[in-house]
Structure 1
Amino acid sequence: MHRASRSARIDRLSHRASNSFERRSREHRTSVVICGVVVRFLLFALFVNFAPQRRTRARRKRRTIPPRERHPSRMSPMTSGRPLGRVEHFIDNAWVRSRSGGTLQVVNPHDNRVIGAVGAGDAQDVDDAVRAARKGFAVWSATPGTERSKVLRNIARGIERRKDALAALETADMGKPIEESAWDIDDVAACFDYYAERCEQVFGSGAYAVEDVKLPMDEFTGQLRREALGVIGLITPWNYPLLMATWKVAPALASGCAVVLKPSELASLSCQVLGDVCVEAGLPAGAFNVVTGTGVAAGAALCAHRGVDKISFTGSLATGKVIMATCARDVKPVSLELGGKSALVIFEDCDLDKAVEWALFGCFWTNGQICSATSRVFVHAVIRDKFLARLKEAAEAIPYGDPSVEGCRLGPLVSAGQYKKVTDMVHRAKRARYTLLTGGRKPLSPECKDGFYLEPTVFVDVPLDAEIWREEIFGPVMCVKTFSSEEEATALANDSDYALGAAVITDDPARRARMTAAFNSGIVWVNCSQPCFAQLPWGGRKRSGFGRDLGANGMDKYTHLKQVVTYVSDEPFAWYPMFTNPQSKL
């Protein structure tokens, strides 16, 4: 997202990875110890002074943010017995203890260690956040677009200052390789910058946008006002914790809305830091709030709250259905970015090595935990054997292990629950005797023994009705099938309940155009897979959901249109006869 050239950066990272990882494997013991010490120091410094505060019976303790807490810049997993995270919620520019006092453990997926805790929010905490947001909305929605854009740019700069620390925090929280995490933080800052620019373009010096509309009757003038929608409830996933939140927070704030963010309970830490960044940036109290907790307790309460004007959700199909049903009770608008089972079609006229790398990247990036993963790969029969041989060789050479070590390209799955879900699907496929090309087990490396690791896994020629072919896996698992014609490839690619993304690799420009038109999806990649930019909308069709994040129209779902019609004639309207007579005593 908002990248000059994603493929160029991938090439540089890949070249550096091969050299870096070989060197680090030779120096493994020393490097891991040193890295661990450094990362622990970084993460500790960001989260100092977050120890739980005791509640009084008289009232909840509200703790405003002293300067040293408003500007966290370094983070590290456990240091000197201090865990990561805050057990408070960020409400009305203050850190506030959960009413219940409950907490949720933060677990490092690399070694299954508890490294901290966050607050277990419930309906009362959500109500406090929504009330604060309603007050914040009154102030923020009346702020001119030029001023809102300044605050958004300040947020971007605050993110940039914390880049290394935030990247380390993301990796410790959900297991993403450290260089991926750093890339994500770059994208977070870029997204705030993009919507700062869009805010100026749409609103200028006004708090709302006005467009004059020519009407067919001269007695009337027409205007179209684009105004902030209100308080937005945002429920975001764990695979891109801060980035996916930013995809919603940035355009919502740019539109003048106030936000209550409920991040995934599996990865909330970086979203908590965003609260401190917003205070530092000058965002008014109540405009941005964070309530951590489970979907059942905090997420459900946010969806059902009558003070929330819209819900925007990114996550699973099952949860999306529940959210949609809840919002339907109040006819509350909702946008859903759900699962995917995307296809990658590889024709015989391609560069084989490029095709193999994009197949790996499209499925194993972010440890395979991507809603848009091109996990269904179709390869032309002419190059099938060569492709599979090269794919097996490359998949088995992917550097995996401790995600905090530079050069790692595959880390652990996010949690014990996700690990069980993915490995259960793999085991069922193996029991069904589907052809396993490579992987399908936990790595034998000692450093992976305690974490939630799965080798890059590839199945070949599984049945079209197989669970592993049709259902979203959300792990490093790919299925490959063969095709013989363009028509066959198109039919197979579109034969899915999901329609988020699709990709084609071919050197034939005419074929690229035909396949782009034929794919039934919200996103099409040509000669690549997974690149994403803030300037382009993101979303799908069918069971992949509806509504779009990002792009020039990314603010549309956080605004509403109000028509204004003014009667400008000096003459009576004269519809009723008693008003047409000038002598009328009426």
Structure 2
Amino acid sequence: MLGTLRKHSQWMWVIIIIVIIISFVIWPTPDAQLGGRDEGKFGTIYGRPIETAEINSAAREAQLGFFFRYRTWPDRPEIARMAGFDLDSEARQRLVLSEALKRSLVIVSDSAVAHYIRQNFPDRNQPGKYDPQAYASFLRETLAPRGISEADFHNFIRHQIGVGHLVALRGMSGSLVTSRAAEATFRLENESVLTEAVFLQDTNFVASVVIETNALSQFFTNRMATYRIPERVQVGYVAFASSNYFAEADKTLAAVTNLTALIDAEFTARGTNALRGPEGTTLTPDDAKKKLRDELRKDHARTNAMGAATAFANELYRIKDVGPTNLYALAAQKKMPVLDSGPFDDIEGPVGQNLSIRFIRTAFSLTAEAPLSPTVEGPDGYYILALKRRISSENAAFDAVKDRVIADYKRAQSHELCMQAARAAMTKLTNGLAQGKSFKDTAETEKITVVEVPALNRRLRQMAPLDERGADLQRYREEAFRLGKGRVSQPEPTFGGGGAYFFYVKEVTGVTEEKLKTDLPGYTDEYRERRMGGVFSEWFNREFERSGILGARQNANPGKGQPPAE
């Protein structure tokens, strides 16, 4: 069964578990759950209330899905925005998929889950072999700190495998594509276009920008929303740093008579290659055992820090009249300092204080009615927060952001000068073509640098000469095919507005018969799979709408919340 896969020992907990006995208060982990609402306040799915436990489970799975796709967690708002990730939306989609799996009677066996784990945690030194220590390390070091259990991970795997079966089931009609239709698409996607491009950079025009007081003032007035100061909060907080509990951890470890034997056993269980130095180098046995002891020391200190923080939180919440001053009073009683975050927004966070995204999210969740936080985990320990004040968004004074306004003004004006230069260059090169000269020869005469872009087709996902210069590949390619051979494009700003470009379409070439013969069979299979995915997406969008699961976020419409379609 699945338990046989997890062969790592519970050696650390043998030492730690009895040391501190606390009546734990269980608080939701801010970035692993969607807690904070009363039971039943998450809306409905197919007419029944969504339970807190199931939405939190779906949220954990959504975060796991993000992690396996991008190899990072969606903690930083800018990362989540770039990836188009919204935790609430992703969790609700997974709830609908879970219901669809149940409805379709898709059952994923334990052996399928075990196979997935074996495939995804290979031994780096023995290709094709499963590495139980890598799996154990993943559970312990990657998932456990976020409150994600092994059972949560297994549920995630079951659903991932199950969705694959669901795609095959619901997208089956997409596979019914004729060879002729696949060939037509293959010819279109493998048609290629050859271009010559001119790129100009805004930075070449910065020195030409003249700053006039009236123009700068008008620039600021027109963009006041850009410089608006966002909502901020300020909190006081008590820190329980793990480093403060190293001495206690050392005393406990010193009292363990068989500590050396435990470390030796763990070293043997993990294998000589499991523990590595900062640059991935294999450690000597002595250094590896020192690292194991340090891991144990840190884990024990962190456990003590969590216990102390939880005990403080329990005592804090027993005070009847809830208020932010309670934190200060209790901290003074225990002779603990209350640190001040200073005002901060939800993007930058407290300045120079190395606090986690969990801290920031928790601080912004505090209100006058609920000004005290649960225990918040951070990279160096645990924290308990009290709201000091919430500062509304406000317009910034010109003098406060003057340097930023000047920099933005220079950037905008240099870009406009760059676009003007691009239009002038395009006109010269177009006139040269009209006189029978080549694009490249005219550019040489006018001392304009031309970049020869490798052939593009509709299947390319990246092209270095374009990517490096900020040209959007899809837009560039579509315009090139639209224009056709011998035409020149209009100047376009590069991605992010750092420059401008235009290009000349030198050649458009269709697919060769040889390529058609060798590549079409494999492409046909791939194309059918893509069509299956497209059909499944259409089905899921309808099912998501039918479920009524967005009722908690928008006004419900008639017809929503119906039972799943057969």
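Coordinate-derived values only; no laboratory data. Here the structure is a predicted model, which means the values were calculated and not measured.
Observations on the structure shown:
- Which entry (1, 2) yields the derived value 244 for volume of the Cα convex hull per residue in Å³: 2
- Among 1, 2, structure where helix-only ellipticity at 222 nm (-39500 (n - 2.57) for each DSSP H run of 4 or more, over all residues; to 500) as derived comes to -15500: 2
- Given 25 for relative contact order in percent (Cα under 8 Å, 6 or more apart), calculated: source structure among 1, 2: 2
- Origin of the derived value -0.64, -0.91, -0.96, -1.00 (log10 I(q)/I(0) by the Debye sum over Cα atoms at q = 0.12, 0.18, 0.19, 0.20 Å⁻¹, for residues 277-380 alone; candidates 1, 2): 1
- Among 1, 2, structure where volume of the Cα convex hull per residue in Å³, for residues 93-292 alone as derived comes to 118: 1
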